[in-house]
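Structures follow.
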Structure I
Amino acid sequence: MHRSHEPLVYLAYAAADKVWAAQFSTALRDAGVKLWFDAAEIRPGDEWKDATERALRDSNILVFVLTPNSVDNPWALFELGAAVADNKRVIPIVAKPFDPSETPPLIGRYRFLDESSPTEAARRVAEVVAEPA
């Protein structure tokens, strides 16, 4: 069960897409959604891997930012696999066009949100998060 001190949405993305992810994160938080975004949550000196794994465990929705950078990114794919294995809700966002043949197999079963604007993607994700499961 989601507790108030735990993150609700976990953001998985490739480091090369950090600018898009940061804009999305800000817009999603502005929409009132509780989010765990590594760049905002992990401080210098923190053990990033432990913090990331804990946040992934504690969240119940994973937003996966799909771009040419993330489709073969080992850490982003690990995060996706962990979320799928834990039966979390997965929301894939196509933030930048990529070759559909490179779609990670685990994510192909989910309906994608095709939205290059981080602000608009956040608005639409906020609507989905607000809906009852």
Structure II
Amino acid sequence: MIVEVTHQDKQTIKQIDAFIGKPFGFLTALKMGGIGSKRMTIQSVSSQLEHTQNSTPEIKYCNIELRPKGIIVRINKGLKDFAWVILYPHLSIFKSKTYNIHAQGVHMHLNLDRYYQENISFLKKLLRKKTEFTSALSTQP
């Protein structure tokens, strides 16, 4: 799900919360060591995300927020903000020359050069959270 979140529309917030869960509470976020990534540079995106990118050749950034049932990839385009909402079971992350996030035919290639160490530990935390969620799903009757 890709939505514009520039203006905090209550209906959109309810829709996102219903899809991937409400944000973690303050104490839970502290215990987890944070729930948000540092800024990541977007190298390329699939055609479904093209409308979230600036047409000028400037550097494009995003960050990721953990939620109980998924993640939000937040993308800024000038004065507009977009959220790519992904459930953990649909999420795939690959490492090559870039970090590649895939979900349901949509993908984004990220370059982590600037904040490499902080984002590597965050991505490990994200993969642990995804594994915990999917293993909990598989053990349910």
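Just so it is clear, none of the values below were taken in a lab; they were calculated from the coordinates. Because the structure is a prediction, the values reported are computed rather than measured. Cβ atoms are built from the backbone, for glycine too; each structure is taken alone.
Structures compared: I, II; top value of distance in nm of label points 7 Å out along Cα→Cβ at positions 20 and 36, i.e. the largest, recorded for I. Looking across I, II, the calculation of relative contact order in percent (Cα under 8 Å, 6 or more apart) that yields 26 traces back to II. Among candidates I, II, the computation of Cα extents along the principal axes in Å, for residues 44-91 alone that gave 35, 20, 14 used structure II.
Which one of I, II has log10 I(q)/I(0) by the Debye sum over Cα atoms at q = 0.21 Å⁻¹, as calculated from the coordinates, equal to -1.51?
Computing log10 I(q)/I(0) by the Debye sum over Cα atoms at q = 0.21 Å⁻¹ on every structure in I, II gives -1.51 only for II.
Looking at structures I, II, which one was helix-only ellipticity at 222 nm (-39500 (n - 2.57) for each DSSP H run of 4 or more, over all residues; to 500) calculated from, given that it came out as -12000? Computed on structure I.
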